[in-house]
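Just so it is clear, none of the values below were taken in a lab; they were calculated from the coordinates. All figures in this text were calculated on a predicted structure; none of them were measured in a lab. Cβ atoms are built from the backbone, for glycine too; each structure is taken alone.
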Structure P
Amino acid sequence: MQTGTAIDVRNIAKSFGEFRAVDDLTFQVFNGEIFALLGPNGAGKSTTIRMILDILKPDRGSIAVFGAPLSEAAKNRIGYLPEERGLYRSVPVVEMMVYLAQLKGMAAGDARKRALALLERLELAEFAKKKVSELSKGMQQKVQFAVTVLHEPSLIIIDEPFSGLDPVNTLIITELLLDFKKRGGAVVMSTHEMSKIEEIADRLLMIYRGQGRLYGAVDSVRQQYALNAVVVEGAGDWARLPGVARIDAAENGRRGTLLHLQPGVRSDDILEAIAHDDTLTLKRFELAVPRLNDIFIQVVEGEKSNA
């Protein structure tokens, strides 16, 4: 159940000279959700984010953040992790974090206490007094994330949050994002990591050439592109099953066999037929729902062919 709207974008457009970067874009982001913003490079994602943050003004349309046009006071309720990272490299980590939190209205004592707690959770406590320049790229990325959430914002907007992170640190950041969502915060996440979108995002918007192309719950978007087919893994002659039109290898190198079904045949019918066939051994059975990566490519390639 949604608990209110964090961002409400209505029919916004933005041009730079003759180039239309954003063209009649409408979407909402709710509190307590992770919202993925995706699209190829140059699609209009960064321009959209900058308009939400009031760095750029839309040529037309409206943007409400926390129910109203973004005010200076409301900006303190936002955490922003841009693609172009920016940390004071010659300053000790914890001192830099405290300073930036004070700019967002936190008292120095509260900021220090929370900064140390975040560094502990990010497994960076021993580096609190080190200069940023002494940290690895992955460590700096985690510090940047800590700065984004340090002042306990209601909304965070993050651009490629997993860039440069190994699997262990990716898991740590993922858990922090899920905790933030659980507490009712709203997350806007711009990323090319389609597997992470499938894993943690609730809804998505795909932008192409400044326009919305896919919008809605992640599972619903994937279901829109589902094939009339199932994927099976095991042993036996799958082609002899009643209702199977043809078989192929599973797509994109994934294990299993793709069974294309005849019109009117349901996945349940195939599963029942397998259960009654002693010559077949079944290890895995699932609907042929494409990955977001496949859908992304399909949409982009389709748009290119129609251009």
Structure Q
Amino acid sequence: MAHSAAVISTDELARRLGAPAVRVFDCTTYLKPRTDGQPGYISESGRANYDKGHIPGAAFLDLAADLSDTSSRLRYTLPPLDTLAKAFAAKGIGHGVHVVLYSHATPTWATRIWWMLRAVGFDDASILDGGLDKWKAENRPLETRETMHAPATLSLRARPDVFVDKNDMKAAIGLPEVLSLNALSHDQHKGTGGVTYGRAGRISGSSCVPAASLFGADKTLKPIADLRAAFEDVGAAQDKDRRILVYCGGGIAASLDAFVLTAMLGHRNVAVYDNSMQEWSTDPSLPMEQG
């Protein structure tokens, strides 16, 4: 596995299950292609799958319903950070506990929650390498009983700079000191295939490191040398302080790129474009490229 304090193996989690200071959370959401001819995906909570079987003692975090700005016309929009800190505290995330996050089918839902915790200043969190897929493949125990934690105390230590908006992305175009990265597929980046969110293509001047290229078939992160090479290929190499802005369709896949850059490769100036292409590609005033 890739080594980092922010990544925990299934073996280590199995040893730590039941410890009073450990909080495990299933963060799964599912995206399903639309069948009505409209761009984008249909979002579906992972709660039903959680109810069928989850890691013992794991509670469920519903990104769309409980941790997003439901007044926004866009999906998964980050709420105000003080509101977010209170929402996390209500779920039992607070000072003195270690949080383990996992998801099913892709690690990006877990890394999105990890990045949101980073935004409110909570750093004692790890991603389960391989998520529920690896846990089940190893025939480890599951349970169907719901876990809910008592509310905790979480003081806001805001890092507002770890998320950016469309104005920040637009201002970065053409600046050599800023690297903009697309975490969608190469076909989506080129505008030649895959799901679109409006106009096809990419934010002008951006490069591409697909989130799906950072983990293997077993959902575990690739070896650290492979992760480093993926970002060196687009110019994110020696300068750990270079500003890197990552986007995708809705700020989910981008969080995996951001997680790897920050937690695995030691970059110190990384941000996620929260609303990403669901916002950018539907605004004709914002520049895009294809090819």
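Comparing P, Q, where is distance in nm of label points 7 Å out along Cα→Cβ at positions 146 and 266 highest? Please report the intermediate quantities before stating the final value.
Numbers: P: 5.4; Q: 4.5.
That would be structure P.
Structures P, Q were shown, and distance in nm of label points 7 Å out along Cα→Cβ at positions 26 and 210 at 2.8 was computed from Q.
The greatest value of FRET efficiency 1/(1 + (r/R0)^6) of positions 90 and 258 (r between Cβ atoms, R0 = 30 Å, to 0.05) among structures P, Q is that of Q. Assuming 6, 23, 27, 21, 14, 8, 3, 0 is P(r) over Cα pairs in 10 Å bins from 0, in percent as calculated from a single structure, say which of P, Q it is. Value 6, 23, 27, 21, 14, 8, 3, 0 for P(r) over Cα pairs in 10 Å bins from 0, in percent corresponds to P out of P, Q. Computing mean projected area of the Cα convex hull in nm², for residues 34-201 alone across structures P, Q gives 10.0 for structure P.
Comparing mean projected area of the Cα convex hull in nm², for residues 162-217 alone across P, Q, which is largest? Intermediate values should be presented prior to the final figure.
Numbers: P: 4.4; Q: 4.9.
Once mean projected area of the Cα convex hull in nm², for residues 162-217 alone is tallied for P, Q, the winner is Q.
Given -7000 as the derived value for helix-only ellipticity at 222 nm (-39500 (n - 2.57) for each DSSP H run of 4 or more, over all residues; to 500), which of the supplied structures P, Q does it correspond to?
On the way: P: -10000; Q: -7000.
Considering all the candidates, the number was obtained from Q.
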